[in-house]
Structure P
Amino acid sequence: MAIKIVVVGVGPRGQDWLREIQKASEYVLVACVDMDYAVLREVCSKGVVTSKQCFIELAEALDQNKCDAVLVATSPATHFEPCQLALSRGLAVMVEKPFALNLREAVALVGLAEQKGAPLIVTQNYRYMRSFRTARRLISDGALGRVGMVICQYYRVPHAISGSLAQLTNSVLWGAGIHHIDALSYTLNKRVTGVLAEGFTTPYGKLPRGSSMQMLLSLEDETRAVYSSTYESSGHEFFERGQEFYLRYVGERATLHVFQRWLILCESGKLPRLVRRGRRKLTEEKILLGQLERALLNGEEPDSSGRDNLQTMAVVEGCVRSASERRWINPQELLDEFR
């Protein structure tokens, strides 16, 4: 029997999820929720749902429709309330990252989900991209030996930042950084034990403060990482839609370079070689929907669970505190505050 799902927030990202749900025979969309009448009318005009299936309030949608799960794709600042409401009713929840704007709220949602026995999945979809999956496999298989250092850089040309993101301090951290931090920890399979971060805007920049960020990270087993990201890098508007990404894993026996979607393995004493990522059998969103399905039907613990994502939220909060207090922060100590 198909899983009945309600989608909260049907703007651009929410409509991405609607398309995935429409293609998934395991799911049936029973309602859409959005505070903007114009957005709901747009969804109706596309034939995704009828006007009777559109709601302004989640509570009303849940009262009038029997469902198994709620997918939250609203702006980051409005994730907590719909997640809390759905979980309090014992419904499974899948929520866009970040699933909260601070660690306290994230811990509260995870606690509520576990109390109710309801699956909670955070859509950290970068970890399922082929480049990161391949990097994780190579590292896990020992192709690099022990990884001692990682360099990660993300550049994007100046652009109009969404209103909800522009209102947040350190917008690049919440917009791009949270993806990369999660993927970095996931590929290395190591927890972050220290962070020193600085959020800023370039002297010539016109974007909100915190549109650029630099950080140093220490991870388990004495691995170190350097990360930088910016929304203020001009001059490459016509390359890859104005975005550049580079990642370098420095290992004991080899170095792995990840540039955009290409992976190059440089092993000691051998010529560099291109590593194939393999076919993309499933989209990242389809992988996450599969996790939700298995959690509901078989009780399987999701790989991208809320509990798992507390590590990422702790690092992000560590970045925010470090940038404000100008000192090293241990994310594990932040988590200990709630244990």
Structure Q
Amino acid sequence: MPYIHDASRRRFLHAAGVLSGSALVLRHTPSALLEAFQANALEQRRAQMGATAITKTELTDRLVLLSGPGGNVVVFHGPDGKIVVDGFVKPAWPKLQAALADIDASPIKWMIDTHWHFDHADNNGNFHAAGAGIVAHDNTQKRLMEAHDLLGMHFDPVPTAELPTKTFPTGLTLNANGEQVELRHVAPAHTDTDIFVHFPKANVLHMGDVFFNGFYPFIDASTGGTVDGMIDGANVALGMVNATTKIIPGHGPLGNRPALQTYARVLTTVRDRVRQAKKAGKSLADVQAANPSAEFDQAWGKGMLTPNDFIAIVYNTTK
């Protein structure tokens, strides 16, 4: 989900009733009013994110990182056309089109969803209309065909034109521009729809939202996410990379192996402390009061989630 950086957007999470037990607020809200609020919240988030400028980073002579209006986008370009990993939010489409055209004149061959969330898959329909095939894990298609209420936003099932055109259960290889682009399903982590996109010759790995670089990650328990899965996914990725691999997080700056190692260590340390307290019968409030993430909060607690929010997610998604 989107990288939310400021305090007002943190307050939105609490007002939405999705963190730290505040769902009781929504439970007693009239359904018609709630649906209107949630639909408006989604459009507000789209507009807010879509207004963000796109920044461009050259990874190799064939790979470009685009960042800004949603999850990080990677563009692989060459004589066989473009393969685009993730696609920002709908209002950013004109800017994204312009950025893609500025890279080269080749057509878009494939667009890959790293998972189902709107800040990554929102432009599936626009890519499809532009002539691209849409590739995703089987579960992404399933989730996009369902209604969801998440972070105070309501998502209807998407139209058929916005669904993936090619799905896979475990892995898939796309051959283009002299590279074998490897798509690999990750056991439920951020969601149950996550995939890694690996460019082995270029030594670049896009991890989607299994990796938030530099701040506590959001984990979507409503569609299968768990902190244990996030840690397992990070460790799988560590087995795929080396000292020179460029690692693309779903949100945050370009990473590398040391950054991913630090991320895995932070998640594991906090998870282990929370798990131990939970097994000892401590309530969520007790665990939050003990502040098991204290040593990391200054560096990692400035993103979408406050430390207490993150502790709540860890507590609720680990056994």
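Here, each number is a calculation from the coordinates, and none is a lab measurement. All figures in this text were calculated on a predicted structure; none of them were measured in a lab. Cβ atoms are built from the backbone, for glycine too; each structure is taken alone.
Given a computed value of 0.25 for FRET efficiency 1/(1 + (r/R0)^6) of positions 183 and 295 (r between Cβ atoms, R0 = 30 Å, to 0.05), which structure among P, Q does it belong to?
Working: P: 0.90; Q: 0.25.
Of the options listed, only Q reproduces it.
Can you say which of P, Q returns 1.7 when distance in nm of label points 7 Å out along Cα→Cβ at positions 79 and 311 is computed? Let's see the in-between values first.
On the way: P: 1.7; Q: 5.9.
Going label by label, the one that fits is P.
Out of P, Q, choose the structure whose coordinates give distance in nm of label points 7 Å out along Cα→Cβ at positions 63 and 207 equal to 4.2 when calculated.
Values: P: 4.2; Q: 1.4.
Source structure: P.
Which structure, out of P, Q, was P(r) over Cα pairs in 5 Å bins from 0, in percent, for residues 71-166 alone calculated from, if the result is 3, 14, 26, 26, 16, 8, 4, 2, 0? Don't jump to the answer; show the numbers that get you there.
Numbers: P: 2, 11, 16, 16, 13, 13, 14, 10, 4, 0; Q: 3, 14, 26, 26, 16, 8, 4, 2, 0.
The read-out comes from structure Q.
Hey, percent of Cα pairs over 37 Å apart derived from one of P, Q reads 19; which structure?
Working: P: 19; Q: 13.
The read-out was computed on structure P.
Compare distance in nm of label points 7 Å out along Cα→Cβ at positions 255 and 287 across structures P, Q and report the one with the greatest value.
Numbers: P: 2.7; Q: 2.2.
Structure P gives the largest value of distance in nm of label points 7 Å out along Cα→Cβ at positions 255 and 287 among P, Q.
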